[in-house]
Structure I
């Protein structure tokens with residue numbers, strides 16, 4: 001379920017509407033790409049709060065963040081959530097040049113957003129904490 005405050009990010013502010021089909025192209029763009037996963041706005045209390053804060057963060061970081069919104073919660077959004085391994089909504093997932101850098105979930109204090117995003121802008125990519133199964137090879 002979407003909400004007017006989430007839809008506004010795409011329809012009025014021009015943020016990318018990210019789906020499985022457009023995801024790889026979006027996150028491969030140079031610079032820091034931020035995927036906003038609001039979750040189901042009927043049950044996720046903080047979803048609309050982050051929808052209001054995100055444009056302020058984009059402004060505060062003066063063009064260093066390229067935002068995209070994953071509005072399809074149960075289809076494409078669920079598949080992408082598994083890829084990035086977060087368990088709480090809303091989530092901001094940071095990807096640079098196709099490589100996962102980090103994520104922030106739930107609503108945060110403004111100062112914490114500034115600190116954490118500042119750190120992420122300088123951080124090296126790392127493996128996304130998604131679901132994985134260890135591979136064991138038996139040698140005979």
Structure II
């Protein structure tokens with residue numbers, strides 16, 4: 001049990017536990033979201049016949065903006081729900097890095113703060129820095 005009069009409210013172990021739970025619940029929530037979207041997709045399209053594989057018929061563009069994705073989720077569009085689950089899965093390690101940064105700031109560990117900011121910057125650039133053609 002922690003000493004109530006202690007200056008430190010959170011110990012290293014508490015931060016590690018929180019980050020571990022965040023990773024675990026992020027993956028579980030993403031998996032359940034994709035599963036729900038997959039079940040809805042099978043319910044909606046499962047009774048259709050097999051497509052003609054002799055001809056290529058391309059798919060229209062999916063949900064390319066956050067607004068379109070959110071509208072797809074709210075309208076219970078199966079593909080939108082599946083894509084939302086993938087977004088949750090992608091956001092999970094980014095949140096882990098962010099919470100690690102908060103932990104290092106609380107510990108006032110300057111070297112790890114700098115390293116974590118670099119890693120977070122690289123992750124954010126790779127997610128949001130795609131080329132627009």
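Every read-out reported here was derived from the displayed coordinates using simple, explicitly stated rules and does not represent laboratory data. The shown structure was predicted, so the numbers you read here are calculated from the model rather than taken from an experiment. Cβ atoms are built from the backbone, for glycine too; each structure is taken alone.
Name the one structure among I, II that Rg and Dmax of the Cα atoms in Å of 20.8, 74 was derived from.
So the calculation was done on II.
Give the label, chosen from I, II, of the structure having the highest value of FRET efficiency 1/(1 + (r/R0)^6) of positions 62 and 110 (r between Cβ atoms, R0 = 25 Å, to 0.05).
Greatest value across I, II: structure I.
Please compute distance in nm of label points 7 Å out along Cα→Cβ at positions 14 and 46 for structures I, II and give me the label with the greatest value. Intermediate results must be reported in sequence, preceding the final value.
Working: I: 3.0; II: 4.7.
Answer by largest value of distance in nm of label points 7 Å out along Cα→Cβ at positions 14 and 46: II.
Upon calculation of mean count of other Cβ atoms within 10 Å over residues 30-37 from the atomic coordinates, which of the structures I, II produces 20.4?
For mean count of other Cβ atoms within 10 Å over residues 30-37, the value 20.4 is produced by structure I.
Of the structures labelled I, II, one was used to calculate helix-only ellipticity at 222 nm (-39500 (n - 2.57) for each DSSP H run of 4 or more, over all residues; to 500), giving -24500. Name it.
The structure behind it is II.
Given a value of 18.1 for mean count of other Cβ atoms within 10 Å over residues 70-77, point me to the structure among I, II it was derived from. Before the final figure, lay out each step's value.
Working: I: 18.1; II: 14.6.
Derived from I, not from the others.
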